Structure formats: C-alpha cells, structure tokens
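Multiple structures are listed underneath, in structure tokens.
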Structure P
C-alpha cells in the first residue's frame, strides 16, 4: 500500500464501518496525489468526508466513498425533528460531545425515554453514561462493545492491616491468578457450564468465538479493567450484605466479555446499520427490531456474553479466594453495557440500554468505582424514575487516553501512587487517576439515585501493561 502508515483500524476509530467504506478509502489513498500525505492529514480528510459526505458527491475521486455515508433515500430512517426531553445529572461535568450524542439518541423514532449520568463522556453511538429506553428494539452500539462489563466485589473477614502485613504475598497472588489483555491466558483454564450453552452451536458468530472463550475464561481485558485488593469500609448498619459496620479486606474486579462480546457487537452492528440506515450523525444508533430473526439472535448472543463476563469474574474471585484461604463474607456484582426488558413508570414496556450506567432499581446493590487512587462506593439503588432507575458506572473520563498520555508524566503518576499508598502492577498513563473526574463530585450529583452503604479504597492494583504502561510503578 502506498501509504503504509494508515491502516483499517485507524479508519474504524473515525467511525468508518467495516467493509466497502474502509476498502474504498484505503484504495483511493494509494493515488499518487495522496500517497505523500502524512497520517494526520489523511485522517483529517477522511473525517471530513464522513462528517459531510454531501460536499464530496461532485468530486469524481471521492464520490463513491461519500455515497457510503449518505443514507439511501429509499430505505433511510429519519430522525424526529424534536429532541425528547431527558434528565441530565451533573450537567456541568458532561462534555458537549456526549450531550450531542444523547440529543441524537433522543430523536430516534423508537425512543421512549432517556437519561445521562454524571460520569458521561463521548463514545460510539450512545455516549458512555447514557441510558436509553426504546420500543421493542435493541441497539448493539447502545449496549456497547464490551457486552456485560461488570464490577464484582468480595468482602473477607480479615482486617485492613492484613494489606500492610502481607503486601508481597497479595501481589504474588495477583500475578499468579489473574491474566490481562489479548495475549495472557491461563495454561489450564477452568471449565464452566457457560461453555456448554446451546448458543455456541446455534449462532454462527458465537460458534466462531467458542475456542477463544474457552482460553480467555477467567481473564480480564485491557484499558480500564483491573483486579485489586483494598479496604472495604461498611458504614451503614442496615445493609443487605449482612456485614456489620467496620473495615475489611476486599477484592474488586472490573472486566467484561472479552473477545466474545466484541465479536458479537461488531457483527450485529453491521447488520443493524445495513437494515436501519440512519443519517450520518446517528448511524451507530441503528437498531434491530426484536420481532426479527436478527433481533432475537442478537438478544440471545448479548445475554450469553453477559453471562460469560459473569463467569470470568466468578473464576477470578474463586482463584484468589482459594489462594487467600478465605471464603467471602459477602459479594456484590453488577453490570453495565447491557439491555434489559423493563416496564417504565407510565406502564410502557421498554428495552432499557445502560451503556456505562449502573442499574439502580429500588434495593438493587452495586459498586461504583473511582480510580486506582480514589475510593469506589458500595451502593443501594433508590429506584429513581427520572434516571430510569440508573446511576453512574464510575467516575468517568476527564481526559481521553491520548490526552492523558500527553499531559501526565510517569513521575507525576509515581508520586501520586506513593502519596496514596497504592501499589500498581502494570497499568499505563492512559489510566492515570488524573484522567478521571472527581468521584466525590460525581457521587454528589446522584444522591437521589443511590444510597451509599460503604466504600472500597484500592491498595494493590493490577492492570494490563500492554497499553504502554509498565510494571515498574509500585516497585514491580
């Protein structure tokens, strides 16, 4: 290829769909008048074509590519002219890009209701922190790539001083019993009933990922996924955990459905975009009708991926509990990046998408993490109607990964970890605490959504080192 610096994955990050659009773009860039463009200029040009394809329809060179982003008028699905009203929590913390994405989602013909959480930031399709209720349809990118991503907490009857007394031992446990990223897997992965589910035989895209699902069982993804030891502080006597007020050793994990979930998301998003062509600004909100074969197939695959993510967490906590020689006093598990069949307060049946949002129905328990140096919170949902019984799924990003790498130095991160008494294994500058919003401010904006039962403060954190981080932080 004449421009070796540019790859299909670069175009995918711009929002180019799989298939013809990417192939066309790369082929045109081989033309002699473009092959000397630097990568940044080429991507800027391709972004303009995607954002304003009509401006390039008269250009003989770019016409065919521009057509890929112009809805076919014979099949196009239009947006409602008005943005349905929706509640925004902590609006001052929410970037304009996320707000615009949510506005677009509230114009879909199938939309019934929506809400935006205080940790919201821009993503693909529905913003992260977006909650969207629709009529008898499911939006693959409203669920997200990491289907069923979740938090899992185990509370052990051991005092916090155990962390200081057994630091090296606990770090070795994390090294021995956790795996991260695309390459690390257990030599002998656990067997689990999830692997015998009929979906692995009956759904083609799932069938093709079964071997990967077997090898990745019990592992965690890259990015912001982690497994960490820390201090659980139960502050509310009246709690469903059955744990007295006090401080305990805790184990917290965050990860999702690995390659299985990503494959399902990519496959069915492409189908949805083909069957439900939307204007360019809404194309990633394409939906599948649940009365269709494709809609039902995605629904089954989504639920399988969610259950697989849960099985991975159970394996992580089983391995580490056995290594610790303790059974948990209590466990809390909740997920996001999922769609639920629910009844709205006005009695309408709906499919509720929570992309990076925590279910917070009345009495429902969950964990809302902060960052590797900030506490997370054990919460009980209050069933708030305006938030569609939802809360934030974390602190939310303040800086993109690229911005964090540019603005945060290794020295700054090392000093902050030392000051907070946190040992970090792996991790990178893109996940530095400075890249995240203030969890205390985020929680202050959702006091009506959840009651706080206690907190979890990280002390020994393991993350993937493959994103550019290293294991040197914390003395590793």
Structure Q
C-alpha cells in the first residue's frame, strides 16, 4: 500500500482551520498512520474535528486535538477582546495572574488494586496527583490507564477544592440498567424487533442533535439562570437531551443473569431481558469542563507535569460556580438515560422490575476517616457499603451488577469498566475488521455502528479486573450484551 499523503485543501474542505493546525494534522497523520487508507485517514480527522476532547487521551492523536481546542480558545478570546473596553480588557488580563503552588516532595500514600495490570503512565499520573498540597487520600483502580490530568481509574480526595480535570471532560458519565420481566429467549426469537427499536429510539455522534426536542424538568433547573456561562449552553443541551454521543458510549440489549434467590435487586433468580446504556452530559458537560479548567489553570499555577490538576477553592466564586454546574451536568446526564430507557420500555410494552444507575467522572462531598473531603472519581465507580453499580466489560464481554463493600482504603470506590489496553489510534492501526467480526460472531453479538477503536481487543480482560477487586465489591448479577448500538 502506498504511503499516506494528505493535502491542505482536503483538510480545509472538511473544516480544519489554517496553519499551524492543518500542518500539524498532516504531519501527525502521515507519520503515525502512513499505511492507513486515504479515506480512513480523513474519517479519523473528521472524528477529531467533531469532538477533539475525546482524543485528548490518545497518545498519537492528542496533538491534533489540543491544537484544535487551542485554536477554538484563541477564536473565543479574539471575539471577546473585540467587545471589551480598554478598562475591561486590562482587568481581564490581570485576572489571569494566579497563585503559584509547589508540589509536596513525598505526597500522600495511596492504594493500588491490580498493580500488575496497570501501565506506568497511569501510576506516574497518580503519584503526581498525590503530591498536590490539597490531596488527602487516593486510590488507583484495576482498570486504570493514562488520562489527562488524573488517570482514568484514579480516585483522589481533596480538602475543600475541586479539580475540573480530576472530574473529567464528560461530566457525570454513567451506566443505567433496566431489567424487564421478559424471557431472555425473546432477544433471539424477536431479534429484528429489538434491533429496530434500538435504532429508532437512540441518537449517537459528536454534535448530533434531535430535530424534535424531548422535555424534562432538568432543562428548567435554576442554575441555568444563575450562571451566565451555563445559560449559554441551555439551548444546545435541550437539542441533545436523550442522545448518547460518540466514543465508548453505547445502548444495548442483553441478558441479565441472577444466580442467587437472595439478591440486592430483590428479583427471583433467572435470566431476563435487560437494557444497558452508557453516556454522559454531551456538549454541555464538555463545555463546562473546558471553561472551568481554563479558569483553574489561570488561578492555580502548578509545575508543568501537574498543570492539568489545577483546582478551584470551593469558597471562591469560580469554585462554587463549577460545583453547581458540575451537579447540573450530572443531572442532565441522568435525564438523558431516563429518556432513552423510557422510550425503549414503551416500545417493549413493559415496565422495568429493577433499575440500577451509577456515575463516574464526578466529585462528591463525602466523609473519609472522620473528615469531609471532596472525592474525585475519574472513571471509577462509587462503591460505598451497600451501594449498587454496574461495571461493564466490552461489546462482547459481560458486565457485572455489583454491591459496594465500603472499603476506606479504596476511598469507597471500584473500577468503572474493564479499562483500555490500547489507545484509540493503536486499536485502529492493529485491529482488523475481520478480527472484530469474528469476535462478535463467536459471542453471538449483533453490532449496530461502532468502530475499530472500540473493538473488544482494545480492552483489558474484565474477569482479570474483577478478580483484582473482590475485596471492594460483591457480584449481584451478570449482564451479557447481545444487540449493541454505538456511534459509527
């Protein structure tokens, strides 16, 4: 196959801004994807353009994503400066001067679960986070991998401060499971029905919006009127309400297996049709994350290796604003799941006999070791004593309904999934469509959408991950995916 060669006019045609972004994008693709087809390379570039934040944690594509976001920020500042008076501009520039903080040389101790399965990059990021002067406690989950700021699978408790990138870009991303009193055999007997309803009642893709908007009380939340920046996100949030985005988000039909008559769901043992969804706060959450991360980095100056862990004091105006906006984004993400599950339950003609929902990419006020702290769980599941949650595997691997055991050494947390073992770019380079189709066929899974970046091969073995956290959670039931809908 001929080596990849891109032209600037091709990138301009799909919406890329002028140099240096175009030059960087061409160089990055031609160097790291030299044997990728021309069409596939442009598809990758389109995906980054639509949702650059989804690629900030990709080892090969991060430079393109960062340059796009930086260009967007410059454009916003140019627009802002154009409307500011000289006095206001001077005040704004003065506000960019923040306080310089040093890292603690030793850092707090933290527990790591499944150490042998965690890459060095994630461990290094957690050690840096442990040196923050606001750090109180921490833990690293067995699905951990390198992220942006705090590692994915990282848990950090802080003293009266919130770290926007410790929460993550997709604020309040969550799992939601509805179990129906429908025989599991129906998924095979009526597979076309389940496929059709899944396609008709979901919407995937970065930036995608509904033509006919759903209604939900979350859109009338008072925070929209209290914070001008958040008010500007309300219209887009309304158009995206009930959608699922891109990346690793999914909605899928599957089989829930309950093996014990005594279980936390209070349903008889057996196999049931179930609906499982995974998505977050869409464009609204990403905008909130980006806006307040910039403010945090301006107010809290940290050494280069820790700059993305900049925090906001919860006693400050900006800290209070972010806290309110973050909680609104979490409520919004939950509303999206409620709408999806309501639509599909209606199509099925059944009401769920059990429902489990939990979120990650969030910060909670909790008691730890006798004191109130702010617990950041970036890609980690709350696992306080008796708390229910879902830990998914991949599009072919089982997920687990779990009950938390409340282990203080894990800051009452568990993994949020199997965790990636390949970056998106590496997966797209090394996994073939034939291998992915073979894996789906072996497990009897029908995939609607979904790219090679989300292939099962890109994820760790969920059983290995679960074995590394037996002291953190009890397994209540198992979910086996059968019909999976993703972006792509």
Structure R
C-alpha cells in the first residue's frame, strides 16, 4: 500500500468511528429535545470539549496557523481575545443560561429562549433571530466546507470539488442520523484528536529545526517583525483582533452546550476543562506556524499555501499512517464545527419557524423535519462554496462578527438586566446584524476601514437595547418571577 493509501486508511478509520457514533446517537434519540439538545444530559467533559471543538473549526488548524505563518505573532492577539472571551463566557453566561432556559418554559433553542424570556407575543423576536441564524450560519458552514475541500486538495491532490463532496457526505450522514447527541460525542472525540495533533506536530518540528531557541533565531534572521506582538499591526488592528472575544456570548452553536449540560453545578468543572483545552490548542497552533517558518527556511521544502502549513508538516514529519491520523485532526476540527452549526440551523428552521406555521405536530414529525432541514442547509452551503473565493479566515471572521454583534448583547443583557424588553432585543439585534452586513462595504477612507465590524455592531446593539428598553419597559409579573427564580436556582447550584 502506498503513502496515500496508508493515509486514506487512517482517515477512513476515523470517519468510520464518527459514523458509528452517529448511529449510536440515532439509537438514543427519542424526541425533539434529544435531537436538538441531547435531553440536557451532557457531562462536564463532553460539554467542555464539544463546545471547544464546535468553536475552533478549520480556523484552528488552517486559518490561524496560516495567519501566524504569514504575518507572525501580531496575529496572536486574536487568540488572546478569544481565550479571554471564552473564559468570561463560561464564567458569566454558562451557569445563568443553563438555569434560565429551563425556567423560561424549558427553552431548547436560542430563538425560543428569547421569545420565552421576553414574553414576546408578536413572534417577531423568534422570527428575526431565526433568520439571523440562517443567514450567518450559511457563511459559517461555507467556511467549514471550503476548509475541508482545501484539506483534501492539499493532502491527496484531489480536486476541490471531490473534497467538498466527501466532507459534506460524511458530516451529513452522522449529523442527520444522530442529532445533537451524535454531534456532541463526536465533538468530544474530535477535541481529543485535535489537541493531540496540535501538541505533537510542533514538538517533532522543533527537533528538525534545532530546538526552540534555534527556531526563534532562524525566524529572527528572516524577519524580526515576525516575533513581535506589535510588528506590522496598529492599535485599531489589535482592538479588532481582541474584539473576536466579544463574539463568544452570541455564538448559538457554542452557548447551546451550556443549555445541554446536566446542571449548573457542572459548569465550573467544564469551564476548567474547556479553557485548559483551548489554551493548549492555541499554543500548539501558534508554535506549529512558527516551527513551520523555520522548517521551510532550513530544509528547502516549499509551502504553496500558508493555510496548509499544519497539513504539510504532518505529511513531511510522520510515517504515512501516523500522518493520516494526525491529518484526521484537521477533519475533526472542520467536521465538529459544521455538524454543530447544522444542528442549530436545523433547530431554527424546525422548532422556531415551522412550529409557527403548524402548531399541532408530533415529535416524530419534528425530528423528521429536523433531519430534512440538515439536508437542505448542507446542500445549499455546498452549492454556495462550489466556486472557492474568500480565505477560510475571512469567511469565519464575517460569520463570527454576525453572531457576536447580533446575539451577544441580547443574550448577555437578557440574563443580567430584568428590565430589558422584547422591543429592545429586536432593535438591538437588527442594529447589530445590519451593521455587520453593511460596514465592510463602506469606504470610510480612514482608520475605520480597518476596524473589525464586530466592534461597531456590538456597540450599536447595546445602545439600541438600552434606549429602546427604557422607552418600552412595563412591569411584567411573570418576567420578574422567572428572573428571580433563575437567580434562586443559580444561587442554589453554587451550594450557598
């Protein structure tokens, strides 16, 4: 068996394991709550790693190392912003959201939580938030499909389109069958694979570049700015990179894990596991890029695409079968995020939009519709990416900003400010979403052109929520009662 055959064998083993988990999830899925939220049964380790794996996507293995490889440590500001944002998300949002979604009519999706939390009888909040999910997750799923197609093209010299079809087919099968449970369990396994590979590749690469000090000396000879956190960047650039952290509270595919954890008591353990995993993964991705700079300089190998530095090093440094297992980590990162996003998009179509059209529908019918929605969204996203255009990082950046600016302030203030109203939520969400869509297309001819659209979108959302809520606030006994009950349960979960 040739090198490619051994790599394909290893990746085939990985994909079979994913499909087996999908089948097991299918056997465990009884109703819509199971399919969309796993029956709120996730333990802390699965919650933590599935949230991390769903978060990081192909960006961790391809987009981020490629950015560091090309521009140096100035790109690490994104990782710093993400780590701080993720920690605060676990600390402040996770326990409250877990409790409040249960108090608010046992909400199993973000749009349904918004409707139940604000007692929105107009249905506008549910419809608007569902449409935001559909629009921005189309971009997000597209970024994952592009990453998967690039992976197969770089690794096996398959055509971009062949890689696209292979990736979407496998993800579609286990997501469609097993729902949230299959997605969470596969994410857990994929998170372990990703961590192992991100620690292994830079470790081995350093042996080939003469060790850590020799590696940094080589990079400095190439360009000292590559080792500077501030080289080649500006204050606006740093603020924009750090602003990625603002997006966490608004990412439906991540915060839905908070809703699915067994109890709020488990959140503290999950937070420690999740943040530890994240820090190690980001360090591994950073050192992979830095080791790659020195490796290609010293050995004479050529790298055609910076976003494939992790993939290329995996092929060069390891035996073909081990290289196949290492490369499975790239697929793990890509597939974990796509599947998570498909489930959330499916829930928006099924639970949040279809129920508005037809109220009297059985759980069996809803699960079928959920699976049909997964199929439709996958086909549409694949069709959109049939012609490759933007880089992976650019696609992710736009979708991340969309959710962060649209949902972030609504989720956060909804959990902490009881006087926030449904009209404030709608106005803020609309302001954030429109800003993200419009901002990149405006030529300011100033430093504003370099400002990440997340920043103005997030701030305008906050302003609109605050002003409109003050103008439309009326005391509501049920809202105040549920707000107090959520605080009581939160207090109880902390053992006080």
Original post:
Suppose you compute Cα extents along the principal axes in Å, for residues 266-337 alone for every structure in P, Q, R: which one lands on 50, 24, 20?
Top reply: R
**OP:** Work out the source of 16.1 here, i.e. which of P, Q, R gives that when mean count of other Cβ atoms within 10 Å over residues 106-113 is computed.
**Re:** Q
**OP:** Match the computed value 2.3 of distance in nm of label points 7 Å out along Cα→Cβ at positions 274 and 330 to one of the structures P, Q, R, and report its label.
**Re:** Q
Original post:
Given a computed value of 12.0 for mean projected area of the Cα convex hull in nm², for residues 154-281 alone, which structure among P, Q, R does it belong to?
Top reply: R
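Read-outs throughout are calculated quantities, based only on the coordinates presented, and are distinct from any laboratory measurement. Keep in mind that what you see is a predicted model, and the values were worked out from it rather than measured. Cβ atoms are built from the backbone, for glycine too; each structure is taken alone.
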